[in-house]
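*Asks:* Some structures to go through are shown next.
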Structure P
Amino acid sequence: MSDPFAHLPSVREWIRHESLHADKRFGQHFLTDERILQRIVALAGAVEGHHVIEVGPGPTALTRALLHSPAASVTAIEVDPRFLPLLEQLRAATAGRLHILHRDALSVDLAEASPAPRMVVANLPYNVGTPLLVQWLRGIATCGPGFVSRLVLMFQKEVAERIWAAPGEDAYGRLAVLAQWLCTVQPGFDLPPGAFSPPPKVSSSVVVLTPRALPLFQAQFETVERVVAAAFGQRRKMLRGALKSLGDAQGHLARAGIDPTRRAETLSLDEFGALIATYDA
């Protein structure tokens with residue numbers, strides 16, 4: 001199959017010609033290794049017929065890999081105006097398969113940005129990765145698994161570990177409970193700093209989140225977030241102290257059948273479900 005981008009500058013040529021640099025304000029680190037990009041796209045699974053959303057395409061390396069896939073369309077959300085000219089060139093070369101949103105991703109509703117079925121595949125800017133994930137999890141809790149069929153996301157490794165951590169592990173906390181309540185979470189692969197330009201100070205990891213047909217327990221997202229934030233807000237405290245700000249901590253713990261001297265990091269997801277149900281009643 002012919003390459004529709006053959007007449008365009010390569011990503012590296014574009015970066016060099018335009019003297020582009022990663023902007024710390026936007027948490028940018030450029031990833032241009034085609035083998036790594038193909039591995040990221042492969043983690044999305046069967047993209048045929050799906051509308052893929054990418055956040056922070058930058059010099060468009062991942063965008064090109066996604067456009068080479070059988071995805072029905074790709075929507076690139078980019079806040080940095082420096083990358084719009086190359087995105088426009090890609091759009092012209094792809095017969096309408098690429099859509100461009102010059103917006104802050106935190107202001108974008110995925111359901112409005114792209115038709116269903118939709119996926120998100122992105123090397124997320126480091127400075128907005130966690131708030132974006134929480135925003136999308138809220139969308140899944142509100143709209144169900146039809147909101148997005150899969151999220152393939154790159155984070156700082158430390159953040160990724162907080163998403164897939166299990167009870168009892170140091171990284172287990174608010175993010176793990178929110179993510180695993182609504183999704184199955186699978187580690188993808190790690191990337192060293194040298195895979196990026198400029199190299200960040202930390203390693204990165206790809207995480208695959210697939211919304212569950214039904215969440216592990218029924219609750220309002222705001223209630224889950226409020227209880228989990230309080231429980232992990234002071235990790236060294238016993239739950240009877242950590243949950244004191246929510247009122248009647250002893251009573252809620254008793255109704256959930258949880259020893260008030262335990263700490264949040266020891267609770268399983270099922271136990272969090274039981275506890276949250278007492279606040280959501």
Structure Q
Amino acid sequence: MLYTVYNDKISISADTYGAELHSIKMGNTEYLWQCGDSWKRYAPVLFPFVCNATSKKYIADGVEYTMPTNHGFARDSEFKYSSRDEDSITFELTDSAETLKCYPYRFRFVVKYTIDKNKVIVENRVYNNDNRPMYFYLGSHPAFNCPLDEKGDFSDYKVVYEKDETIIQSLPDGKERTIIENTNSYNISRELFDFDVILKDKPNSKSITLCSDKTDKKVTVNFPQSDCIAVWSPTGDNNAKFVCLEAWTSVPVYFDDEYPDIEKKPHAIKLNPQGEYVYKYEIVVE
């Protein structure tokens with residue numbers, strides 16, 4: 001079920017299914033991709049995995065489990081509507097017989113969206129309801145329309161980081177390509193994503209912007225707690241008029257394939273029994 005909140009600047013809608021944002025509008029401009037044939041998502045929440053192990057298998061407390069889907073199960077789970085006030089919507093998900101088949105921890109996962117002027121504050125809270133430490137990865141996957149209005153094309157846009165970065169992408173043949181080197185922006189193109197997502201581990205930046213010189217409209221993701229920022233759009237599909245700006249707690253699970261035990265995966269977050277983990281990022285539309 002969809003819930004909506006709005007102020008004098010923006011309105012947002014989010015669904016109990018996946019606790020997923022479905023809309024961020026300012027005036028007549030919709031900033032979120034509207035779940036077209038090229039990608040049937042809007043802005044999925046990634047929990048308890050970001051991507052997956054290459055084999056989809058991992059070990060917890062000596063027992064092997066399979067995470068059947070990419071990015072964990074939260075994005076395909078029905079959340080409970082928790083509360084709404086004039087500027088926020090809150091959803092929550094708890095463990096179930098189904099989640100325990102692939103993820104052996106008892107938890108409560110809360111997703112809250114708050115609007116403040118032209119900003120959406122996204123707050124994720126993970127509660128460990130188990131009697132042992134739990135391990136997880138957490139992230140976001142919002143897809144933003146590109147172009148943001150009718151004044152340009154997909155290829156008119158660029159990604160701008162807050163600070164200079166060097167991004168080197170590994171290729172399937174074992175070689176590498178340099179996306180940027182000691183600079184803060186690159187142009188968007190279909191070919192840019194020929195080898196999938198553009199990752200930056202431990203970025204200097206704490207924000208990233210999708211913008212074009214042909215319009216004043218832009219979207220910025222602020223990610224003060226994230227150790228990895230990802231940029232993605234499908235390659236070879238000119239109907240995929242969106243770019244995802246994805247703030248993740250760390251590099252994805254497959255980076256830790258060397259360690260099958262989740263307790264030993266270097267980038268998994270460890271949360272002690274009865275503990276709470278809070279993760280926030282912001283989406284600013286202009």
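*Asks:* Kindly point out which one of P, Q the value 19.9 was derived from, the read-out being mean count of other Cβ atoms within 10 Å over residues 71-78.
*Replies:* Q
*Asks:* Looking at mean count of other Cβ atoms within 10 Å over residues 167-174, point out which structure of P, Q has the largest value.
*Replies:* P
*Asks:* For structures P, Q, which has the highest computed value of distance in nm of label points 7 Å out along Cα→Cβ at positions 79 and 271?
*Replies:* Evaluating distance in nm of label points 7 Å out along Cα→Cβ at positions 79 and 271 on every structure, the highest lands on P.
*Asks:* Given a computed value of 15.5 for mean count of other Cβ atoms within 10 Å over residues 103-110, which structure among P, Q does it belong to?
*Replies:* Going through each structure in turn, the value belongs to P.
*Asks:* The value -500 for helix-only ellipticity at 222 nm (-39500 (n - 2.57) for each DSSP H run of 4 or more, over all residues; to 500) was derived from one model only; which of P, Q is it?
*Replies:* Label of the originating structure: Q.
*Asks:* Something else: If you work out relative contact order in percent (Cα under 8 Å, 6 or more apart) for P, Q, which one comes out largest?
*Replies:* Q
*Asks:* Determine which structure produced the value 0.90 for FRET efficiency 1/(1 + (r/R0)^6) of positions 47 and 255 (r between Cβ atoms, R0 = 25 Å, to 0.05), calculated from the coordinates; the candidates are P, Q.
*Replies:* Structure of origin is Q.
*Asks:* From P, Q, which structure was Cα extents along the principal axes in Å, for residues 63-190 alone = 48, 47, 25 calculated on?
*Replies:* Computing Cα extents along the principal axes in Å, for residues 63-190 alone on every structure in P, Q gives 48, 47, 25 only for Q.
*Asks:* Figure out for me which of the structures P, Q the number 3.0 belongs to, where distance in nm of label points 7 Å out along Cα→Cβ at positions 119 and 183 was derived from the coordinates.
*Replies:* Corresponding structure: Q.
*Asks:* Determine which structure produced the value 20.5, 68 for Rg and Dmax of the Cα atoms in Å, calculated from the coordinates; the candidates are P, Q.
*Replies:* Of the options listed, only P reproduces it.
All of the numbers you see were taken from the coordinates with simple rules; none came from a lab. Note that this is a predicted model, so its numbers are computed, not measured. Cβ atoms are built from the backbone, for glycine too; each structure is taken alone.
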